[in-house]
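Each in structure tokens, the structures are laid out below.
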Structure P
Amino acid sequence: MPGQDRIRSVELSSVVLPLSTPISDAKVLTGRQRPMTEVVLLFAEIRTEQGLEGIGFSYSKRGGGPAQYAHAKEVADLLIGEDPSDIPRLYERLLWAGASVGRSGLATQALAALDISLWDLKAKRAGLPLAKLLGPYRDSVRTYNTSGGFLNAPLEEVTRNAVRSLEAGIGGIKIKVGHPDPAVDRARVTAVREAIGEDAPLMVDANQQWDRPTALRMGRWLEQFDLVWIEEPLDAYDVEGHRQLADALDTPIATGEMLASVAEHVRLIDARACDIIQPDAPRVGGITQFLRLATLADHAGLQLAPHFAMEIHLHLAAAYPREPWVEHFDWLDPLFEERLETRDGRMLVPDRPGLGITLSQRCRALTRESVVLGRS
């Protein structure tokens, strides 16, 4: 549409999505967390005077969802009357409005839903999928499945899920490790590798539960399986430990999903502490911040494998210069009318404008709180 547009309203919604089965990874088995039973999402729907609408979301697992919603509600009215195309300027304005709570963690996660909504709106205004607006290197991205390999699932179920995922067109399999008994990890990795064959891409994720000696010992044992990567072998903030492990092992080290700002990722990049970086756009502050981070990661020669939220990260990975991976999680499917397509091991970038998602009636029914700022 010609002419300058203005933001008319911002609708924020807190949505609680129950999981069909409680999920346990190594953090649960080591007693640090309780099983995950739900995902709490913050949705932002931005509408303009010319009738355009953008949708963005952030999320929380186990804690923080109500706080994200509360912080977004405090600052989102600053968008009313603004030109939605001025995304970096608007992000800075929102960030300074909440400066007392910092520039990472909950603050950036609350702003992420608004930022992502603005990018969705901008791509829709151009009539393009978000990937096309950003400038893609590819129209599909390698994809791997995680949701079938949690530690609470019996081994037979894990191997069955792995085989089914590959048969369904997903390109790789990631399973959880980090069990307090290393023999359990060894049995699971061995069984999955045997089930999917030597050539199928296989990753493992320890969810930060190894100490440095255990990570090195397990990493050396895992070399025989030709893994694509070992994910989060150590505490997410142990930069030096990750650097030592990356230097010591042939298997690539992947980490970054738990970090909640670009600045925290810069420490990883500067230290050469990983081979594959795994930022999460809703956690680092949205697409504006993700793009800054992706430029730094590419300059450092790192591979990219964004965490979760495939509906967002598919577009961002398609625009990354080096061949990336996208994590296939179907948990959020009930919230959207559309489905992402996988074929021959790759996830296809949809041709719908923006992110290519619309909220379902199920999503509306799961809404716990909502507010409209501006004129509805």
Structure Q
Amino acid sequence: MLSNILQRLIIYTLSIKHLGCLPRFLDLISTSLPLPTVAASQVPILFREPYILSGYRPVQQHWCCYLLSLFQIHNESLNAWTHLLVGPVLLLRWWVNVDALGYTLDAAFVPLCLYLVSSFTYLFFSVAAHLFQSHSEHAHYFFFFMDYVGVAVHQYGCALGHYFYTSESAWRESCIGLLYLPGAAFFAWLSCAGCCFAKSRYRRPYPIQRKICQLIPTTLAYMLGISPVVHRLFTVSWTQEPWLHFYALQIASFVLSALFFSCHIPECFFPGHCDFVGQGHQIFHLLLSLCTMFQLEALFQDYARRRDTVVAVFGERQLWWACVSFPTLFMSSILITLVTMRHMTKQLQGKSERDK
């Protein structure tokens, strides 16, 4: 009887304490509600995008404000949603394919798992960058540096899938095939390092050198990573392997996405009219999402065809070593990001002191 009374008293006391926290919680929500968007002239030049004249979120707001801005209309809304929505689609297709094919968590299946992990890594970091970069200059650099990490990790995840499931023996015996995995890891890391350097080195309005530092290592990484797919498309009959159309669509959507990413199309022709919908970066995100979905479908088909021979062809040791290199690449990319971020923090602190 006494124990029941004490238990009820404790529950009642906790309820009172929770009610006491309610006003503070409501204050936090009210102060974190998304604010009206502002024009480009009302945000620092770092946050201004070419030909985008409005729809910017004010800087130096509470973090929850930027999180809740996911449900607000601004010039980054679609950049976040295009990558946020593709995540559930990938998971759905993953489970449908796994259910249809059946699987065992063995060495042959691990590269496909790492490909999915790499896809969610770049999607997550991209959404975080577009949601939170407007908080401050420090946040802007940090989240976009992490976005570059996601790109590098996804590049290597794609390379693992292409090497173990897509490549033909003739290609693997070539010079490119023999150096493919270490080369893919190096160029993925180099693309992260090049993008971090370009972001930290150059200021708006960005000179052409910034694009060069970004695009050259990224292009090299992509050309090497896609080489087994290109070889397959030109040497194997598409009628015998109809899923090769997915690889063709993957390449086409990526090339188109690179065009929209590089050229600010179509907003360069209609300044101020694509502030919320129709930006080249939004189209780039949409095409990149389609590229990922096409790639996942093609890799699953190749995995279904080759899963019984993957270990015999490559050896279990090579499979596990290739997969160990995945977290190694991730950590080395994080390291270059932290080094660059430390340099940027010193620059921002110096700038803040000079402004005082």
Structure R
Amino acid sequence: MAAQAGDLIVARPEGLYCPPGDFYIDPWRPVDRAVITHGHSDHARSGHAHYLAHRDSEAILRRRLGDAIQLQTLAYGEVVHHHGVRVSLHPAGHVLGSAQVRLEHGGRVWVASGDYKLEADGTCAPFEPVRCDTFITESTFGLPIYRWPSQAVLFAEIDAWWRRNAAAGRASVLYAYALGKAQRLLHGVDASIGPIVAHGAVEPLNEVYRAAGVALPRTFLATDASLDKAALSQALVIAPPSAGRSTWLRRFGADPADAFASGWMQLRGTRRRRGVDRGFVVSDHADWPGLQAAIRATGAERIFVTHGSVPVMVRWLNEQGLRAQSFATEYGDEDDGPERPEAPAPDAAAQQEPA
């Protein structure tokens, strides 16, 4: 199915472009005007002249892209008009400040969802379906095998693992993406089990979440003088995947238990390839049932599918009587992929040891 005359969003080499509004959504090459769905580095890139994003993304974007960026922010549901296009942002439930972009022009409504998940987790505004004619959806986990456990089941498993390790005198190192995943884990675990240590790339983002009113337990840096060897041996350690290749881990003894938090842990072989003791199925993306529910809730008859299991999703949607096709994008997968380096916070510099 080819693009149609008058489409509100088309694919260009720079990214997803709105012709009547003359702006891009999450472009991967420098442009004049960019609407950003959230702060993950595959969607929020440097070099744009002007940025528009949700107000809860501001601190994240300025930390990652620099204080000097020209950034305009909106509340959810607030409307701006640009070249006759009515633009508003709506909760995506992915990470703090994540938004779906609603465009209205000439009697047509399009929604670009960015990344999203349906189950509320207490760390960001929950996903809200937005009625539209055309919906652009991700498909990171767009296969029937991907079905997430409930929040209650997930955190019961993590707490039990941490509790067993603490009783055996082993620190529990849990690898998770520094933005979104780490804060979701912190929000959900039982902090009474022991101290919680946050890696130097995670703690500054914890402070962004706390400043936005998200309840997170107290966290320590590994260098905190109040933590002796006994305390560290009972700690839960939240660290980005890159920390697994660093000497920073030596602080937690010769034999810490380790685990990886990712939607890819649904596949048995992934944990072995990661070389960790345990895998927890945690994702900030929608699973297969979530993708189907979100698409149905929009009422859209035309669907564009981006990054992930695109051919499977397109085929399935067409079989359901919808008009589906793909958009080629350069979005990655922060759920498991490499992270861009964070600028270390002053008090975390000692923890940013070379890999």
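Upon calculation of mean count of other Cβ atoms within 10 Å over residues 133-140 from the atomic coordinates, which of the structures P, Q, R produces 16.2?
It traces back to P.
One of P, Q, R was used to calculate helix-only ellipticity at 222 nm (-39500 (n - 2.57) for each DSSP H run of 4 or more, over all residues; to 500), giving -24500; which?
Q
Throughout, read-outs are computed from the coordinates displayed, never taken from laboratory work. Predicted model only: the values in this text are computed from it and were never measured. Cβ atoms are built from the backbone, for glycine too; each structure is taken alone.
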